[in-house]
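**Q** Got some structures for you, see below.
Quick note: the coordinates plus some simple rules give every number you see, no bench work behind them. It should be emphasised that the depicted structure is a prediction, and the values quoted were computed from it without experimental measurement. Cβ atoms are built from the backbone, for glycine too; each structure is taken alone.
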Structure P
Amino acid sequence: MLLGSASIVIGYLLGSFPAAYLIAKYRKGIDIREVGVRNMGAGNVMREVGMWEGAVIAVADIGKGSATIFIAQMLSVSQPWLLVAGLAAILGHNFPVYIGFRGGKGVSTLIGVFLVLSPLGMGISLLIIGIALLFTRHIFTSIAIAAPFFLAAIWQVEKSPILLFYALGIVLFVLFRSRHRLKEVKTITIRAVREIKAITSRVKEQ
């Protein structure tokens, strides 16, 4: 009980570390939550601060999720505590205690959590995100497209109903937090499909 509770608190505090906020303040003197898509995440940092800074944030936010699970495993907590600790890291990123409980959406932290819980399942999902990114050239849309494949990969690899419903709950939470961007996803997906059809037509003509 004590170790399980400690793993949750550690997860939340790690998840709360506002790497994107600090980098944006240091590099450009801006609050990353007030510019661009107003999200404290790697994608917004890439657009508003710089590619290298965004890459650093992606690694840091993924690291928060992975470190939380590693620490919980080192504490030898049972699976329910382990999963709640991962969720706490994601909630910490969304509602960080250090900067007024206003953070990001938690996608990178989610990736970090599942890189440890299901390395192969998450690896397949990242590959799909990469392929989608080639066509959409838009990070959030690529992630949204990959979401169903992520759930399918987790099930096929792990065969765990608990892990599947855990993943589903987190995906729905992230989508709810990003609901204002779903129209954007639809527009970009339609554009990408049209471009793919145009390329296919040109190939056939040749």
Structure Q
Amino acid sequence: MATASMTNRRREGGGETAVRERILDAAFAAFMKSGYATASTLEIATRARVSKRELYALVGNKQEMLIACIDRRAKRFEVPADLPVMRDRETLAQALISFGTRVVREASDPAVIAVFRLAVSEVIQAPEVARVLDSIARERSRAALRKIMARAQASGLLTGRPAELGKQFAGLLWRDLQVSLLLGVAKRPNPRQIARRARDAAAAFLQLHPE
């Protein structure tokens, strides 16, 4: 009977994928409202209009929900699999500008800033939030930059360790913007400001690494 009820609910909600997305949306909303440590699976199931049994079957426990919520957004930080071969500094500059524009646009989204604030506020009660955020979202961004730098290094355009080069570009890209956004003392940059920030960071980085 329970299985039949679950099947009917999935059909009504648009299939397993749609129900899973609804659960993740509900989990994210619950984490933002109540905090990760305080939010209960019952609250999440109620928001998602599913049973707790279905919630565990489609997503898992609360930590697995957190991981899925963060991973869903972090995928936007990846560089394309068909990253062009970097034959010259112009190609490298375009790759850096493209990545910089995307990462600032995504990471300055109010929902992402809210997750970072959640990680900070829960660092004592639920340190796993910060660990998951660092190991998935931030690492996805770092890995993407390492990939760009490694490609440039292989083409003879840069020297140095890809990880260190990536950190250097990230520092030039963000400066103090992320901290200011977390503190609420700066507004999210508009598309034109984001593009200019990415161009300036790429130019400054290439100036530090002359041909």
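**Q** Can you spot which of P, Q the value -26000 was calculated from, given it is helix-only ellipticity at 222 nm (-39500 (n - 2.57) for each DSSP H run of 4 or more, over all residues; to 500)? Mind showing how you got there, number by number?
**A** On the way: P: -26000; Q: -22000.
Only structure P yields this read-out.
**Q** Right, another one. Identify the structure, out of P, Q, from whose coordinates Cα Rg over 2.2 N^0.38 Å was calculated to give 1.07.
**A** Source structure for this number: P.
**Q** For distance in nm of label points 7 Å out along Cα→Cβ at positions 24 and 40, find whichever of P, Q sits highest and give me its label.
**A** Result for distance in nm of label points 7 Å out along Cα→Cβ at positions 24 and 40 over P, Q: largest is Q.
**Q** Next up: So if we calculate distance in nm of label points 7 Å out along Cα→Cβ at positions 56 and 168 for every structure here (P, Q), which label has the highest result?
**A** Working: P: 4.1; Q: 5.2.
The maximum falls on structure Q.
**Q** Comparing FRET efficiency 1/(1 + (r/R0)^6) of positions 72 and 184 (r between Cβ atoms, R0 = 25 Å, to 0.05) across P, Q, which is largest?
**A** Result for FRET efficiency 1/(1 + (r/R0)^6) of positions 72 and 184 (r between Cβ atoms, R0 = 25 Å, to 0.05) over P, Q: largest is Q.
**Q** Have a look at P, Q and say which one yields 1.7 for distance in nm of label points 7 Å out along Cα→Cβ at positions 32 and 48, as calculated.
**A** Structure of origin is Q.
**Q** Here is a further query. Of the structures P, Q, report the one carrying the highest value of Rg/Rh (Cα atoms, Kirkwood Rh), for residues 96-135 alone.
**A** Largest one: structure P.
**Q** Matching task: 18.1 is the computed value of mean count of other Cβ atoms within 10 Å over residues 120-127. Pick the structure from P, Q.
**A** P
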